[in-house]
Structure 1
Amino acid sequence: MILVVVSVQLKKARDARRKADIEMLRKALDEYYDTFNYYPQTLPACDGSFKLGETNLISSVPCDPQTKKPYVYETDGKQYSAWYRLYAKLENTYDPIIDILGCRQGCGADCSYNYGVASPNIGLSYCPSSLPTATPTPLQYACSPGGGQLGQCELFDDPVKSQCPLVFPNDSQCLLNGVNACSNPHNRCLNSSGKHVPSE
């Protein structure tokens, strides 16, 4: 029993590393785009440096902590890519983020991945469900930063980007066991960068 618990904890630790790696790469790609107005066609090899001119965005590009292989990076294949998708495979298949992202049936070109991020102008590539009709991705509500004593439950497009500890699919009240979860500051997102912005 102890070995099983240790194994699960090791998987969760590696998954936490994967999420942190993907976030690091996402930030570097955003900065690259802000400078050049396009994304790189490929990412540097594992442990290579990701440069912006003479500046290191990442001194040692991370790769999967278990397989030691690069995370999967997809673009339109052009030298000046207009978009990107970046994928990883989480070991803990009970992680709720898999369903939040819509990757329960797999994401990516070969359906092998269950976690990822994409540039703002494109979504992840979803694999068809085994059901006759795919289940729509739920609306993602989370507790916004701040919000006073009661907190505020709001719609988020990217709760991962905002580092939200809890996400409430299709629940605009953010109820946890029937109680407003947002009244607890520990349940609130760290920032508002992934919050939904209504189109004008």
Structure 2
Amino acid sequence: MATALKVYVNVDSVDSPVDTSGVDWVEVDVDNDELIVTAGSDTIKDGETLASESDLNQAGVLLTGAEITIDKYLLADASAGIYKELELMGASNSRYVMGFSFDGATASEPVLEVWDDSDLDTIANASLGSGTASSSWWRGITTTDALPGVAWTGNRLAGSGAGYFLWLNDQNGALTVADVLYAQLKVVIPAIQTTAGAETPVIAIKWATT
């Protein structure tokens, strides 16, 4: 039987692993849930009912002419019908933010990639560098083995080119047993960005099965 994956996000303020007693990790419904990158508002915040696209647009980040590191990330939990804030996601020195739980061995090391849609073949979105991976706003760092560090930089994430995705096992190779791997993400909007928009990039986890 092929190895299966469950994706979890930490919606607690405690930086502890998946399955830690008392720490609120939520399993992501990868078909229906969404990660919201936002400035937040009275309706787009933790505990509020899922809102309209118009409300989401009104809670978008305002461009200021300076670089902006986004500090608010929400899970739109479709089954619960509410937003849940990922308090530890972003620039913070937090290790246990996104968890990727594999129920068995893999034939290759799992990787995390970001694409502009579910076809997983283009990075045309502005947030992915408009086709230039080195200009992507998405930053990520693998935290399976250690904290990311204060003021962590990580990799720019866009597509599958060398240096623009994450090795989720810290380049230690394929999994030989069931395990949980971890990563931290943030979005940094460059000062040169002048055009607003709404985008729905896709975070993909890839691995070869045994």
Structure 3
Amino acid sequence: MKPNSIPVFPNWFPYNDMMLDGHLKVNRWEGIKTRNWEWNYRGPVLFYNSLRTAKPAVEAYKYVDSHSQHKVIIGVGELLDVRPLTHKEALQMVCNFNNMSPEKVEEILQQNGFTSEPIDEEDFVNSVLFDFYEFGPYIAPFDTGFFFKNLKRFKESVPFNWPPGPIKPIFTKIVPGSKLHRQLKQLGF
């Protein structure tokens, strides 16, 4: 049975694009989003680009930021797990976010008096990597990973008016015959 409503996961441009383009892969996961909160939901999720832009991510991957990239749902995926990142996953996400090699990340950490070797897994993940952005125009993940598979980009973005209020996912109805319904149907959702 197909769901009649699906959560819409908001993010600044280009984070959802990065995931759908394969830039946020870690191990067996097609994509990981990071947050500082957990969620019990598992299943299909829609990816929405908000009005804001993460300029370091745009620069790292040479995305073109245009008005058409904002206030739209651009794809769908299956959320399969939500849990804290391991040290290795956090390090890989820093590399992914910034389009850098692990060696370059290590060099930046060393230049700032840190090492990527964990002394205490939890302390390391909560301090060094997640403060990585303080060293320059870099991006660091939050500590909780949202692990996705079966990521699909829509052929055409679907305009969506995000209601004022919380920034956590909201559910939207899938109206038969709507542009959103057609895009989902084309992708087998």
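FYI, it's all coordinate maths here, none of it is from the lab. It should be emphasised that the depicted structure is a prediction, and the values quoted were computed from it without experimental measurement. Cβ atoms are built from the backbone, for glycine too; each structure is taken alone.
Points to keep in mind about this one:
- Distance in nm of label points 7 Å out along Cα→Cβ at positions 52 and 164 derived as 1.7 - corresponding label from 1, 2, 3: 3
- At a computed 13 (relative contact order in percent (Cα under 8 Å, 6 or more apart)), which of 1, 2, 3: 1
- Which of 1, 2, 3 yields 57, 33, 30 [Cα extents along the principal axes in Å, calculated]: 3
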